[in-house]
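Listed next: structures, encoded as structure tokens.
The numbers here are math on the coordinates, done by the rules we state, and not lab data. In this text, all values refer to a predicted model and were calculated from it rather than measured experimentally. Cβ atoms are built from the backbone, for glycine too; each structure is taken alone.
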Structure P
Amino acid sequence: MAIIRKARMEDAEGIHSIIKDSTKNAMVLPRSRSSIYNHLRDFFVAEAQDGQIVGCCALSITWDCLAEVRSLVVTPESRGANLGGRMVEACVQEARDLGVREVFVLTNIEDFFNKQGFVATDKNILPQKVWADCINCPLFPDCDEIPMIMKL
């Protein structure tokens, strides 16, 4: 059984590796090592009993009382154990602790996030996200991700 915990310095390479592997399947956007180190405090990790990082997820503060769950990855061999759900729960709890009122995600796995309590919304209510990150994405403006939001 893996544990969910805040990321530490020694986790950065493991986070980078599993995100890089997931970008091959277009499951998440790539993140540079520099970006991971710069945002390490945003990350939660799933750590297997052998110490390997088998999942990660980040909570990124976007704007006043608005945060994003991003970079959710679980290695293929660790899927099915609710690690993704537990990491999203950890992010949502941290958002509550910080006084965030809404958490959003852009995703291709709508059913998973529906089960976590998110509902589909219009991307136009997220202009901070669109102009901060989406504008630099190679898929912009033809993104197929679904914006979803959870009110806390």
Structure Q
Amino acid sequence: IMDIVVENIYLLVIVTLISVLQNAFFALKVEKECISQNVRTSAFERVSCANRNCMDSYPTFLAVMWCAGLCLSQAPAAFAGIIYLVVRQKYFVGYMGQTSQSTPGYLFGKRILFFLVLMCIVGIFNYLLMRCYGSDYKEYVQTITSASSALLLIP
């Protein structure tokens, strides 16, 4: 039974671990900027703010990625998670330059979170249809979700 559980979540686990490594990278950037400057500089303020903003949205990202993966399909949810991490990296690096460079990453990240929330809602709705009416559309919805997840690559 453990194999079945792992088979249904291993992509989500991989994305989660990558996100943890990314958080460590962000923290190291903040620490490095803090150590290299005796006084608080605008560079430190920017990197610190970027880190704080990324950490503020992190629990939401994890929750919707896992819920989407468990309620509907792990592959599109994990794919969206990887894209979100790439976008978050772009946001962080953009914020270290000028804050206006981070705007595209921020907006793109919101779109990915919306996609994951939509996956959650569809998965829950399908579950309720199955429980109440015996109609299971999960295969159809998974196919549509897998195909539409590629649309996340469009900026």
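Out of P, Q, which structure matches 3.2 when distance in nm of label points 7 Å out along Cα→Cβ at positions 13 and 125 is calculated?
Of the options listed, only Q reproduces it.
One of P, Q was used to calculate distance in nm of label points 7 Å out along Cα→Cβ at positions 29 and 109, giving 1.8; which?
Derived from the structure labelled P.
Further, regarding this structure: To test your reading of the models, identify which of P, Q gives 24 for relative contact order in percent (Cα under 8 Å, 6 or more apart) when calculated.
Q
Here's something else I'd like to know. Give the label, chosen from P, Q, of the structure having the highest value of distance in nm of label points 7 Å out along Cα→Cβ at positions 5 and 53.
Between P, Q, the highest calculated value is found for Q.
Suppose helix-only ellipticity at 222 nm (-39500 (n - 2.57) for each DSSP H run of 4 or more, over all residues; to 500) works out to -30500; of P, Q, which structure was it derived from?
Q
If volume of the Cα convex hull per residue in Å³ computes to 100, which of P, Q did it come from?
Comparing all candidates, it corresponds to Q.
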